[in-house]
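Participant: I've put the structures underneath this note.
Laboratory data are not the source of any read-out in this text; all were calculated from the coordinates shown. The structure presented is a predicted model; accordingly, all values stated were derived computationally and were not measured. Cβ atoms are built from the backbone, for glycine too; each structure is taken alone.
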Structure I
Amino acid sequence: MAEVRKLIGEALADLVEAAKSGGPKTRIGLMARGSELGAEELANGGRLAQQMTGTVRVVMIGPRVAGYDDLEWIETGDCDADVATAMEAALKEKKIDGAVALHYPFPMGVTTIGRVLTPARGKDMIVASSTGTSAIHRAEAMLRNALYGIAVAKAIGKKKPTVGVLNVEGAQLVFRALSRLKENGYEIAFGASVRKDGGAVLRGNDILAGAVDVCVNDTLTGNVLMKMFSSYATGGSFEALGWGYGPSCGEGWSKVISIISRASGAPVIANAVAFTAEAVRGDLPACVAGEIAAAKKAGLDDVISDLAPKAVATEEKITPPPAEPTDDEIHGIDVLSIEDAVQALWKVKIYAESAMGCTGPVVKLAARNVEAAKKVLKESGYI
């Protein structure tokens, strides 16, 4: 009978709290073990999250930390495996709506979408992606990262997020793939570089300025960006800024599990909890499904097929035409394709050379051949 009274009392208390805060609380699990900064840092982050917003209920999962009885606990043994098992059970049994973990074995095809505070203008920016991998092949993964980044942005209330592709290996391929989807009806708003020449392929200046809402990149680059943006002012051992490595996304993936690192401090932990709650309330899995469906309607499967690495055909050696002065350049060719692009021009007797400019690879050639060369390169899919 005493246990029944306790349960009724807790239920009534929850109803009173929900009425005060304007609705039911989103329950977010938070791993309470594994931080390099100690278990108290995690508990402090959980407490801070509840103080920041009245719409979140933090459920700590792990060995109880003394002095934090104001937080709800699912107590476990002092073992990573026990904490992970308890978190999975809480998600499965709907005891929590989402979770923040220090590590999670995401399957292939699932990645996390981070969120940083950019220093130039104090603007948040989504980093797509930061851990896990959305596909085996780099270009496809970055293309999917763009869709998932847009989904996360929409889930947290950014109705028409602007998108840019960080100027890393594969950027031009991915930008052209996204442009092709847009031409076929997929709704995407490209942002623009803050630099004079503009464009949606981003430089370092642009991510410092938060030039776009969603920065698309490969996962390893995104992971580095997350660490730099979160701890550049602390020397690296304490992540003090941002929202962590973000919630999980993938085609057919239904869980909202966010990642923080073992160096994440209480401010980042609290933000990560709030970010996860936003993603839950915005029905992130449905947002992901919606973006995938819209992109497939615009030919996503064909675009991905065209991005897949092709078997190298054995061809006769192409002899370059006679050399001549190269006083002009063609930009926008991916670094992985630059030599093939040069050879495509040689085939039609246009002399060209590959070079690396300030913003990426370029084809150098005579100015009088630029228009003819652009036509060849466009027909061949290089620009």
Structure II
Amino acid sequence: MAKGNWIPVRGAQGKHSRQAHADLPEGTYEREISKEGFFGPSAQFHHKHKPTDWVEFDGPIRPRALDLNKMTTPKGSPWMAPLVMGNAHMQMRIWRLEKAMTELARNSDGDQLLFVHEGAGALFCDYGHLDYTEGDYLVIPRGTMWRLEPARPTVSLMIEATNDHFTLPEKGLVGRHAIFDPAILDTPRIDDAFRAQQDDRTWKVSVKRRNQISTVTFPFNPLDAVGWHGDLSVVRVNWRDLRPLMSHRVHLPPSAHTTFVAGRFVICTFVPRPLESDPEALRLPFFHNNDDFEEVIFYHKGSFFSRDNIHPGMMTVHPTGFTHGPHPKAFDAATKGGKTETDEVAVMVDTRDAIDVADMPAGVEFDGYVKSWRPPEMKQAAE
């Protein structure tokens, strides 16, 4: 994230809490505006009404919800997978693979990340053999040759860092072993399975560069390394390996759950955790504008405690500058208490640059999503 000599403001007016996201003035709803996502200066406002209680929302830029389960026609190559959205610095695709890839893939446009939403199988690449299963992140460095052999049909969310690479976030005060210890990152092995797939058949490599595909043909399998050494490799980590940062006294912002960082976007992972137990603390996400970043969330599994009518395999887009936060039913459930922990698993991509959503097939987009923040009495009146 960019660092700047921020204008030194320390202001407070009217009724306000002493601490963000806790001890709110009675009968108010907190809304945050901030710089650099959640990494920079911010201000918290205390409103009489929920900031999302709009009655109409017009215009082309709006919150959107997509059911990607309706876009999972099997494709034999990652480059045939449908584009969901992207910009000059990032691409996201949804890819279903049912049979072993018959060609190798190589992304020369940037690092490639696969989040395995469903399935299991084996990855073969320049570095060797690595099994994968549901919930795995597979980070594939730019220029790596690779292919998948599913043992079960595999659905992956593909995220490309265009002309860029993935790194780990700075962990500052909590230390480098917080969230996950880098020692748990798994790397491929040159093992019997890797050696067994080396043959002298004709193999093709589909190389993506500048969003165009070129094919290189070899009279042998080019995944024929007998060894390697260095400090660059494909890595694997599962969401179950993550140990989320949390506080029982204050709701932490999404930036606390950052898993990977690229130059123009971050990837965060929401995993099950205890809810805040302090009676004065917010127990769910606060209303916010996300003023410097577009927010995209892919819902993997569980019950999404801040959303209504969202199920696994869906994706939401909250554009820069428009307030969003928990839906009414979720807000009421959280404020009444009873639930002591979350059980959701979701992948969030916060990108600094505006996102262009691809043309969606009929039925993929939930057109009523922008109206889902309406309070129950407004919904009933509209019906």
Structure III
Amino acid sequence: MLGENKILGILGGGQLGKMILDVSNRWGLKVFVLDSNIECPSSKLCSKFFVGDLMDYDSVVQFGENVDLITIEIENVNVDALKFLESKGKKVFPQPRVIEIIQDKSKQKEFYINNGIPTSSFRSCNGIEELKYLISKGEISYPFIWKASKMGYDGYGVNKIFDNKGLENLSDCHCIVEELISIKKELSVMVALRESGEILNYPVVEMEFNKDSNQVEYILSPAQISQELKIKAEKLANNIAEKFKICGIIAVEMFLTNEDEILINEVAPRPHNSYHFSIEGSYTSQFEQFLRAILDLPLGSTKILQNSVMVNLVGEENSKGIVEYKNFDQIIGIEGVNPHIYGKFETRPNRKMGHITIINEDIDLAKRIAKEIKETVIITTKK
């Protein structure tokens, strides 16, 4: 535990920071937050809020000098600043070397290849012209998955490309091109690893994505797969956490192919959308586990309390402005429904504005309720 007058600093003040603060405030921890948006979800909950750009070297260094332990709630931060702070004796978890690899998808893929971790085949490109050249030479074939190497988030910076026309709207940036594989399910496993070496994983969950936005839409806990595949997925996730030698938590996203092969998609070194259900559905939420790990406290039980389904609440298409939640009263009385609104004042298409976790012994019923909620609750703008 942080000693008296010791301060935890979080880079980023979004919904993940807010839910970390929900735990840290219960524990009486002193937490500072840095974010460029003074109205971000974390700004009113932290001990002290600082306005600054997470990618600006000086802003991150100055913030870091005011705290004793530095962490993140988003990967898009200035790693050079974190390396400098670490060199001056500041504790930074997850470690800057880990963040540096994970914030660049090409470096991530190389890490998997170099460590014998199963992943889909890929090719790195410096920009759109090199990509077109490799296609013309037959070294890259349609269809494929295009991903921007950096700054992608929540489905942004990821596209399925089927022909030349699909290249027209791509950003001219460093990217990776991945083989388009046949997927049966998408899975996720959260692993916690503390500085003293203790490691624990949560049971594997199943992710269902929106085909248009490429965002997670539903999470099913536990995943509806065989025990053999669960063991295989969890073993692979633990292996990745140990290879990274991370201190904190890491969400490992995986593909389950039609041949029951498990391939790593990508990872996130922080709390993750796929384990928001753990607030109600697990003995220890991912946010509490995150604090336990970076503070080098004994890790909490990762056992599931009850079957659950989580549904993301996102901004409607063609809605941009001051947010209004419609029909919320129609779902709030349903048994097992646990709403979380993030406190963002403005909505826009597909922006994550909240989530709802449905607890029910019957996971099929929980999913039906989740779909009903998705169709009922409308997140739009005030007229």
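Participant: I have 20 for relative contact order in percent (Cα under 8 Å, 6 or more apart), calculated from one of the structures I, II, III. Which structure is it?
Facilitator: Source structure for this number: II.
Participant: Comparing mean count of other Cβ atoms within 10 Å over residues 226-233 across I, II, III, which structure shows the greatest value?
Facilitator: Ranking I, II, III on mean count of other Cβ atoms within 10 Å over residues 226-233, first place is I.
Participant: A value of 20.5, 63 was computed for Rg and Dmax of the Cα atoms in Å; which of I, II, III is the source structure?
Facilitator: The read-out was computed on structure III.
Participant: The value 25.5 for mean count of other Cβ atoms within 10 Å over residues 138-145 was derived from one model only; which of I, II, III is it?
Facilitator: Source structure for this number: I.
Participant: Using helix-only ellipticity at 222 nm (-39500 (n - 2.57) for each DSSP H run of 4 or more, over all residues; to 500) as the calculated read-out, with -1500 as its value, let me know the right label among I, II, III.
Facilitator: That value comes from structure II.
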